[in-house]
1. Which structure, out of I, II, was Cα Rg over 2.2 N^0.38 Å, for residues 203-386 alone calculated from, if the result is 1.41?
2. Computing helix-only ellipticity at 222 nm (-39500 (n - 2.57) for each DSSP H run of 4 or more, over all residues; to 500) gives -9000 for which of I, II?
3. Taking FRET efficiency 1/(1 + (r/R0)^6) of positions 275 and 379 (r between Cβ atoms, R0 = 30 Å, to 0.05) as the quantity of interest, name the structure among I, II where it is greatest.
4. Out of I, II, which has the highest value for distance in nm of label points 7 Å out along Cα→Cβ at positions 43 and 235?
5. So if we calculate distance in nm of label points 7 Å out along Cα→Cβ at positions 67 and 363 for every structure here (I, II), which label has the highest result?
6. Just checking, which of I, II has the largest value of Rg/Rh (Cα atoms, Kirkwood Rh), for residues 19-154 alone?
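Just so you know, all these numbers are worked out from the coordinates, no wet-lab data involved. Since the model is a prediction, treat every value here as computed from it, not as a measurement. Cβ atoms are built from the backbone, for glycine too; each structure is taken alone.
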Structure I
C-alpha cells in the first residue's frame, strides 16, 4: 500500500510518540523541532552539567501507556523507580502531613465536622464514575455546597488561588473530580502514596523514541524551526523552513493555540474557530541542594502569605546520587501576563527561595549548590466553564492539517499518560488518512 508523508512540528512527547507509530506502519514521517534538544516541557535542564527534568514530572504505577511505550523502545521495568511518598500542607504558618486517612481526620485548623466533610468529599470523587453532571457546574459552587463555607475558605479557596494565580471563578467542577481520581491512583493496597519516575527523566524516553524513529527510516530534525504552514485551496501544503518549502501530505502541529496564529496560513488558522480555552504559564526554580529539607514529596500551600503553588522535593522518588544531591522544584503557575515571566532569573530565584526559607528555616545559602529558572508563558490549557469540550474530530480541522496538543486532554489532567492517549487518537486518524501497513494493529 502506498502512503503519504507526514510532517510533525514539535519534538515533544505527542510528536515523537506519533512519529514512532507512523514509522512502524511504514509512513514517511519527519519531525521538526526548533530547539537543539528534543522534549519540550518534558525535556531537561542542566544544573552544573547534571541533567534534570526542567519541570517536575511523575509516573504512577497505573500509567500503562507510559510504561508500555517505554518497554517497546528498550526501557524495561528497571528504568522506572517507584517509592512511597508523603504529602504535606503549609497551613497557618506550619507544616502538616496529610499522607493518610488518619492524618486527614486530624488535619489542623478544621473543625471535626469539616474534617469529616473533607474525607467524604474525597471518597465521593473516587466513587463517582462519570462527570457529565459536573461539567456545567461551577467548581466554587460545588465545593461550597458539598463541603461548606468554612472548608471552602480555609482549604479550597487558597489551594485554587495558588494553582490558578487567583482566577478560578470560571472552573468547572470536573477539574477537582479528575484531580482527585488521578491522585487516588497513587495509593497502594496499604493506602500509602506511591510515586514514580523514569530513571534519568522523561528525556530518556524522548531520546529513545527519536532513536527508534530514525532506525525505522523516519527523520528527526533538531534546531529546525518551522516558519509557516502554507496552504492552497484550504489544504496544508507542508512546512516552510529556512531553506524553503518541504511538502507533506499531512502536517501535524503539537503546539497550543496561542502559538498557531503565527504558524498557520490565515486560511488554516481561520478554520480553527475561536479558542475555547485560556492558559496558564509557569515559572519554576529548580535547585540542587546539599541535603533534604522537606519530609514531603509535594507540599501544598494554603497559607497565602507564601505566593507559590507548591514545593516538590523530587528526590524522595529520584535517586539523589543520580541528581548530585537533593532536587527541589519551586513552581508558581501564573497568568500569561504575570511579571515573573519577564523578571531577571536572579530576582525570581532570590524571591522564590526566600519563600522556601520561610517554610523551611533550616535552608541555608550554603545548601544551594546550583539553580535554574525555567519559564513558559503558555504551559497549561484551562477548559473553562461552559466552553465546548475537545472532540476527536478536532484533531483534523482542515485538509492536510492535524492539530494535537495538551488542549485535547479532557477531563483528565495533563500528564504523560494522558498525552500518550492523545497521540494514540492522532495516530489512528492519520493512519486512516495516509495508509500504512498494519495500521489498525499498530494504533491499537
Structure II
C-alpha cells in the first residue's frame, strides 16, 4: 500500500505532535524488565498463564498502567482493564491492548510489545489532556494455550461472551493442575480471596466467567499492535502490516493404541508399533498441508508423547496434537478432512487403534473495513508503505472482532522467528508501531460525528 494522503489527512495531522511523544526507550526498558520475570537458562522467558511468574509480571504491568494515568480494574478471571476517562464520558469507548503471558522458553516480544505500546499510548494521551472518548487498555489473561492445551485467548473469549466448556475448565497442565483451579489460585494470590479447592473450583470458575463478561456494545473500536511472528513483512521490505483477517485453528488430539512389547524378542512383522504409526501420520500431515499451501493452509504436529518411552520397549501408546490453520475456512475444512482420512487409513493398515478428538474448530475472522481504513490513513499521514495481510497466528483481537469493530497492526519479526528466545523486533520498529497505534486511536476519536463511521454499529 503506497502512502497516499487524502482529504481527511488533517484529522491525523492534528495529533501528529502526540505521536512524536512516544518514548521508545521507555518501552524498550520495560520489555527488558518484564523479560527478567520467568527468565530461562536458554535466555528465553517462561511465564505461563496463572502461575506465580504470570502473577509477578501482571503486578509489574499494573504498576506501569497506573503510572500512565490509567485506573486499573481486575475482572474475576484476571483480565486487567485500565480506564482513562474521556472528555465526553458518553462517547463510545476506544480500546486497545494485548497479553503478557508466554509459551515455554519464549521470546520477550510476543504480546508484550502490543501491551506495553498500548500503555505508552495511554501515557501520551493522558499527558495531552485525553481523548474525547474514554480509553480502555486491556491486558487479556491467558492468551497462550501453552499451559493447558485448549483454545487460545481464554481471557478475550470470556470477555466477549464465548462459551467456555466444562472440558476446557477440566484441562490439566503437565503438573496435573486443573485450569479451573489455576484460575482460582491467581485470583487468590492477587486479591486475597480464598482459593477454591479442586472439588469446588469448577463452580467458582463458572461464577467468575459470568461476572467477567464485558459490554462490547459500548465500544467503538478495538486495536491490537503485535509482532508479525512470521517472515512476510521482512521479506517484502515493508515497515508495517495492516491485518485484514486472522486465520483460525482446528486442533486435533489423536491417541494411538498399539501393543507394548519387548524390542528385542518381537519379530518385525508381528509388531503393532504405535510410534511408527505416529511417524507416518506426522509425515502425512506435512504432505497434505503442503498440498493446500497455495490457499494459505498450514499444518503442524506440535506435540508427541510416547509410552512407555524407554529404549528397549516397543511403544504401545502415543498421543499427538495437530494444529491446522488458515484464513480460508473452506480450504481449512477440506485439509482437515483429507488429513482425517489419511490418519484413519494409516491406523487401519498398521492394526493400530485410533481415537481422534477435535479440541477446537474455530472460524477465521475478518477485521472491520472502517478500522482498517483508519489505520491506512494514519500510515499515509506518517509516510509509511504498509502491507495489507492476513495473520496466520491467532490473537485476542480476533475474538473481539466477533462482537465489536476491531483491527490489528503488525511490526516485522526478524527472520520471521517467534515463540523462541531468538524472537526480535528493533526498538525503531516498536516505536513506529506505537506511533501508528496512537495515531489510529486519535483518528478514530476525531472522526466527524456526522460520518457514519462515528456510529459504533456501522464502523
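1. Values: I: 1.33; II: 1.41.
Label of the originating structure: II.
2. Working: I: -9000; II: -11500.
Among I, II, the structure yielding -9000 for helix-only ellipticity at 222 nm (-39500 (n - 2.57) for each DSSP H run of 4 or more, over all residues; to 500) is I.
3. Working: I: 1.00; II: 0.05.
Largest value of FRET efficiency 1/(1 + (r/R0)^6) of positions 275 and 379 (r between Cβ atoms, R0 = 30 Å, to 0.05): I.
4. Values: I: 3.4; II: 2.5.
Top value of distance in nm of label points 7 Å out along Cα→Cβ at positions 43 and 235, among I, II, belongs to structure I.
5. Working: I: 3.3; II: 4.3.
Across I, II, distance in nm of label points 7 Å out along Cα→Cβ at positions 67 and 363 peaks for II.
6. Details: I: 1.09; II: 0.99.
Of structures I, II, the maximum of Rg/Rh (Cα atoms, Kirkwood Rh), for residues 19-154 alone occurs in I.
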